[in-house]
Structure 1
Amino acid sequence: MIFVYILESADRQHWYAGITDNLERRLAEQNTRHTPHTSKFGPWGLKTYVAFRDRRKAEEFEKYLKSHSGRAFAKKHL
């Protein structure tokens, strides 16, 4: 399975969408400051995730979540 996930910062001011095949490992990486983009806003918690069988569809959904309309959708529904 491929997971598209949304992380939320502890202060609830920032969120990050990403894709992985191992949620636990990825969350640990984000919180140990190994990822430059998210290191300044941690610690992070898992807000939600969606599982996909098809990697291409997961990548499309991740790309959508990072778009303006996708961010609005996530804020309202996720």
Structure 2
Amino acid sequence: MEIRVEIAFDQLLATIKRLPASKLMQLKSELDNNKIETKAKKELSDFQNFLLSGPVMNEDQYQQFQENRENFNKWRK
């Protein structure tokens, strides 16, 4: 059985602050068991999503880029 409750972050924080010290330590211990890092690694940030949705060069465009790069390097010398 699963129950989902929508609660604002401020309300959650206020509720956590009212917990007794032993329950706070238990909560901290539970969160410290690499759960935060594991979840953060799975979730992409907005910037990562932005980068992943950007344009990608195909092989022909990459070859043209390399040729242009070589030509610009010769021109600068």
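Please treat every number below as a calculation from the coordinates, not as lab data. It should be emphasised that the depicted structure is a prediction, and the values quoted were computed from it without experimental measurement. Cβ atoms are built from the backbone, for glycine too; each structure is taken alone.
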### Message
By the measure mean count of other Cβ atoms within 10 Å over residues 15-22, tell me the structure among 1, 2 with the highest figure.
### Response
1
## Note on the structure
For distance in nm of label points 7 Å out along Cα→Cβ at positions 31 and 55, structure among 1, 2 ranking highest is 2
### Message
Quick check on the output: -21000 is helix-only ellipticity at 222 nm (-39500 (n - 2.57) for each DSSP H run of 4 or more, over all residues; to 500), derived from one of 1, 2. Which one produced it?
### Response
2
### Task
Could you tell me which structure in 1, 2 was used to calculate distance in nm of label points 7 Å out along Cα→Cβ at positions 23 and 39 as 2.7?
1
### Query
Hey, semi-axes √(5λ) of the Cα gyration tensor in Å derived from one of 1, 2 reads 53, 16, 12; which structure?
2
